[in-house]
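Structures for review follow.
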Structure I
């Protein structure tokens, strides 16, 4: 059984036991989180559900850690003007362990 959920403007294919890294969610390690935006769902009999059938489902998980992603280097440059700027950025991430999919 797996589900396709949306969180943080991105879509993830999840199954019970998976660990996903999503955009920052409020809460500390050990807190439970519930994803109510389920876009698609597939059960054990390989039946695929979308729309209203999938919207009624919920995906529950547990926050494992609050981390930060890889550093991204932003380099700004204008030719012939001696303008150069280097900026680094690290996005906040949350590791979530998926525990169950509730229909």
Structure II
């Protein structure tokens, strides 16, 4: 599956556990929404990702992508250290010129 570069960077870096590379996918003022919380900017997004990785040791394997009205939706099978593993999650991306402007992760 061919994904836009920032989205591919996000999933590749996440699978490698490379937080520095993952952050290059995001615009400086990006917003992430996950589990009813919001994280604005590189510092908060980086902390969110590191905390989640440490707690759940999750790996996301994308298997479907759709583009709808400027949003890119990617469904991924996510495995990790949590009771319902594996689960399918939907990653909804909004891109800007400088990377991912917004990411919302939903069940």
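Read-outs throughout are calculated quantities, based only on the coordinates presented, and are distinct from any laboratory measurement. None of the values given here were measured: they were computed from a predicted structure. Cβ atoms are built from the backbone, for glycine too; each structure is taken alone.
For relative contact order in percent (Cα under 8 Å, 6 or more apart), find whichever of I, II sits highest and give me its label.
Between I, II, the highest calculated value is found for I.
Given that distance in nm of label points 7 Å out along Cα→Cβ at positions 4 and 28, derived from a single structure, equals 3.7, which label among I, II identifies that structure?
Among I, II, the structure yielding 3.7 for distance in nm of label points 7 Å out along Cα→Cβ at positions 4 and 28 is I.
When distance in nm of label points 7 Å out along Cα→Cβ at positions 52 and 68 is compared over structures I, II, which one is greatest?
Details: I: 4.7; II: 1.9.
Once distance in nm of label points 7 Å out along Cα→Cβ at positions 52 and 68 is worked out for each structure, I has the highest.
Which one of I, II has FRET efficiency 1/(1 + (r/R0)^6) of positions 20 and 36 (r between Cβ atoms, R0 = 30 Å, to 0.05), as calculated from the coordinates, equal to 1.00? Intermediate values should be presented prior to the final figure.
Working: I: 1.00; II: 0.65.
That value comes from structure I.
Taking helix-only ellipticity at 222 nm (-39500 (n - 2.57) for each DSSP H run of 4 or more, over all residues; to 500) from the coordinates of each of I, II, which one would give -500?
It was calculated from structure I.
A value of 2.6 was derived for distance in nm of label points 7 Å out along Cα→Cβ at positions 60 and 92; which structure in I, II was it taken from?
Going label by label, the one that fits is I.
Rg/Rh (Cα atoms, Kirkwood Rh) was computed and gave 0.92; which structure, I, II, did it come from?
II
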